[in-house]
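Chemist: Pasting the structures in now, so scroll down.
Since every read-out is calculated from the coordinates, none of them should be taken as a lab result. In this text the structure is predicted, and so the values were computed from the model without any measurement. Cβ atoms are built from the backbone, for glycine too; each structure is taken alone.
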Structure 1
Amino acid sequence: MTTATTTVSSSAVALDPPTLRLRSPDETEAKVAEEYRYAHLLPHFSTDRYPPLTPFDHVDPGLRALSLPNPRDFLDNATSVTELTPNIGTEVTGVNLATLDASGRDQVALEVARRGLVVFRDQQDFIDRGPDFYLDWGRHFGRLHIHPTSGHPAGYPEVHLVYRDANSTFNFEIEGSITTTSWHSDVSYELQPPGLTTFFLLSSPDTGGDTLFTSQVATLSRLSPQFIAFLRTLKAVHSGIEQADFSRSGKRGATVRREPVEHVHPVVRKHPVTGAEALYVNRQFTRRIVGLKREESDAILRFLFDHIDKSADNQARVKWRPNTVVLWDNRITAHSATVDFKETGERRHGARITPQAERPIPASADLDLGA
């Protein structure tokens with residue numbers, strides 16, 4: 001994190017007060033932007049408009065790694081590999097993501113599919129290679145998603161940005177709640193939501209702003225077999241309308257570049273590489289269960305959302321350090337930022353690379369998503 005600070009000594013004030021001049025707010029902001037190392041990656045809100053997304057065939061790169069004699073040899077030179085929790089998360093040091101070849105990237109995809117979340121420390125080389133490299137990296141894992149409402153670096157709409165500082169926020173934050181946590185799987189309203197996602201902070205508070213993750217495989221497994229069998233028969237509507245309306249109201253940059261969509265996904269999905277079954281609902285985007293009456297749908301979703309929120313034994317917490325890159329699999333996890341640093345006024349500036357994956361595969365082969 002880079003912080004610009006101007007210090008004036010008391011002796012200088014006493015000796016030569018006429019030389020002092022206070023900067024206007026506009027001048028101060030311009031000076032901070034000028035001195036900020038990642039100013040070229042600050043949020044830009046273009047007025048471009050995009051047509052609806054079209055379906056595409058996705059082959060998960062983790063499948064290629066399954067055929068390797070050792071699908072984890074990208075970790076051979078790691079200095080530390082530590083499981084964050086039994087259910088989710090691994091922390092790795094000593095591996096330079098930026099120098100991995102195609103096979104190494106395939107192995108990363110498989111590792112993330114198996115662990116849900118992998119935290120790579122000491123990745124300044126990766127972060128400093130810039131947006132052209134980010135796009136090349138992301139395309140290895142799928143078609144890059146362009147977010148319909150978020151800010152992006154100028155000229156790079158495929159790089160989704162989160163941003164908050166003392167004067168502004170460009171995040172999808174809902175006010176009026178007793179908590180800032182909002183569990184979600186990124187843009188789950190798309191027909192083909194993301195699979196492996198890469199995220200890093202370019203600037204972070206001295207403390208706070210952690211990201212929480214939960215294993216949707218573990219949250220599902222804690223339920224009774226009879227209830228899981230019932231959930232496998234259900235499908236739910238995921239909607240991007242509320243997010244678009246949030247931007248249309250003037251927040252987050254007031255930009256909607258693609259009309260919002262709703263799509264139906266299985267409540268329990270199956271991972272195409274590992275075969276793991278995972279709960280696939282989230283409080284931010286899942287609106288109703290198809291075929292149930294409103295009260296029935298609300299009761300089930302409320303129970304599942306509360307289960308996701310409260311199951312700390314299924315969760316991991318990532319504390320950000322400079323030059324950390326985090327990869328997770330949106331198909332089997334949910335996550336939430338924590339905005340506990342708001343009063344400090346510090347900058348939290350993050351970039352996300354979001355390749356799309358397959359349309360969610362129902363855990364039950366008998367579930368018809370089109371009906």
Structure 2
Amino acid sequence: MGVYPFMFGTASDFAPIVAEMTALNMKEPYNWDEYARIYFPQAEKLVGIAKEAESKGEKEKASEYWLRASAVYRISRFPAPRSEVQREAWSLGKEAANRGLGMRPHPVKEVLVPHKHRNEDEGETIPVYHLLPEDASKDSPVPLVIIFTGLDGYRTELAVWMEGWRQNGVATVVLEIPGTGDCPATASDPTSPDRLYSSLFDWVGQQEGIDQKKVAIWAFSTGGYYAIRVAHTHADKLAGVVALGGGCHHMFDREWLDNVNHLEYPFDLANTLAHKWGYGDDVEAFKKEASGKFSLLNDGTLDKPDCARLFLVNGTEDEIFPIDDYYVALQHGAPKEARFVPGIKHMGEPMSFFIIFRWLYKLFDIRADPVKQMQTLPFKPKY
């Protein structure tokens with residue numbers, strides 16, 4: 001089906017990997033180096049086909065195989081590159097994705113945004129993916145959707161949304177959240193996202209092809225936490241913010257974190273969250289300190305008087321981040337908008353996507369068909 005997290009992937013590419021994992025009787029908890037290494041032979045095979053096609057000038061075929069290779073490397077480093085081989089998979093997968101996306105008819109470009117507001121221990125640039133409609137100009141600027149990625153999905157796969165927005169005359173920027181991918185912000189510093197997004201908005205403000213009055217954020221899953229925060233810290237920069245499947249307070253409760261490894265998420269969620277927030281393998285310390293350190297209720301963010309137009313969307317049965325967090329957000333600070341999808345788990349998909357598209361179309365004052373935009377997502381291999 002090509003659904004998350006298998007963007008740009010095909011079932012046939014994963015069949016030999018599944019067969020080998022089954023033969024080895026691999027089960028959790030995984031040795032992450034052993035887990036990741038299983039994927040490499042198949043990924044290398046696909047890279048070889050991509051390189052051969054590229055050498056023959058077969059651009060379309062090369063692009064497809066680069067992207068298929070990136071999908072295999074992605075699941076190799078999933079849900080987060082916590083070991084040496086997984087970090088290698090992230091690096092190789094990123095290279096494959098960049099090459100594949102760059103060969104498309106409307107190539108996605110990687111931009112290194114200067115991190116002007118960084119601390120000394122933070123990276124100098126923010127790597128983002130950017131796609132600007134060809135007809136965008138100073139005299140005819142276009143809206144911009146900034147996509148915040150999640151805990152395990154990085155810019156290399158959430159790029160899947162960019163072409164659909166381009167077809168509707170909307171520019172996109174995709175970047176990772178602190179503690180994931182190549183984000184330069186310090187994962188363990190609760191204030192690092194504020195500096196990160198100040199640098200990002202400085203860059204956005206310099207882009208003549210962007211309509212500065214029509215800049216919105218669409219954040220996925222863990223990215224929703226950062227969307228809620230930025231809606232309060234940078235309200236004047238944003239026409240609207242969509243937090244899909246995010247959290248803000250109870251997501252850090254010990255009782256919740258004690259149980260999430262056995263709920264909806266297919267891997268060890270509490271461990272992955274601890275890694276993302278800068279705690280490494282010390283899950284116990286994360287459970288003990290996270291609420292006091294990162295809760296947007298406890299730090300006063302939710303009670304700030306100024307907030308951008310903020311749209312909270314999720315499934316009521318979410319087992320990754322509790323729907324209770326959106327009730328907390330609605331009960332504090334400035335009024336917000338919300339739409340919950342009843343009876344559906346994390347992110348309330350696919351219905352939530354149609355809800356969000358229509359909200360953003362109205363925000364940007366554009367006419368578009370959400371069904372047609374959704375049809376740009378599936379990856380259908382030609383070769």
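Chemist: If distance in nm of label points 7 Å out along Cα→Cβ at positions 89 and 153 comes out at 2.8 when worked out from the coordinates, which of 1, 2 was used? The partial results should precede the final answer.
Modeler: Numbers: 1: 2.8; 2: 1.9.
Derived from the structure labelled 1.
Chemist: Then there's this: One of 1, 2 was used to calculate P(r) over Cα pairs in 20 Å bins from 0, in percent, giving 29, 61, 10, 0; which?
Modeler: Details: 1: 28, 57, 13, 2, 0; 2: 29, 61, 10, 0.
Label of the originating structure: 2.
Chemist: Once mean count of other Cβ atoms within 10 Å over residues 241-248 is calculated for all of 1, 2, which comes out largest? Write out the running numbers ahead of the final one.
Modeler: On the way: 1: 16.9; 2: 28.8.
Greatest value across 1, 2: structure 2.
Chemist: Out of 1, 2, which structure matches 13 when relative contact order in percent (Cα under 8 Å, 6 or more apart) is calculated?
Modeler: Considering all the candidates, the number was obtained from 2.
Chemist: helix-only ellipticity at 222 nm (-39500 (n - 2.57) for each DSSP H run of 4 or more, over all residues; to 500) computed as -6500: which structure among 1, 2? Provide the component values of the computation, followed by the final result.
Modeler: Values: 1: -6500; 2: -12500.
This value belongs to structure 1.
Chemist: For the read-out FRET efficiency 1/(1 + (r/R0)^6) of positions 177 and 209 (r between Cβ atoms, R0 = 25 Å, to 0.05), a value of 0.50 was computed from one structure; give its label from 1, 2.
Modeler: On the way: 1: 0.90; 2: 0.50.
That value comes from structure 2.
Chemist: Follow-up. Can you spot which of 1, 2 the value 0.45 was calculated from, given it is FRET efficiency 1/(1 + (r/R0)^6) of positions 81 and 329 (r between Cβ atoms, R0 = 30 Å, to 0.05)? Walk me through the numbers on the way to the answer.
Modeler: On the way: 1: 0.95; 2: 0.45.
Answer for the origin of the read-out: 2.
Chemist: Looking at distance in nm of label points 7 Å out along Cα→Cβ at positions 73 and 297, point out which structure of 1, 2 has the largest value. Mind showing how you got there, number by number?
Modeler: Details: 1: 5.1; 2: 4.2.
Structure 1 gives the largest value of distance in nm of label points 7 Å out along Cα→Cβ at positions 73 and 297 among 1, 2.
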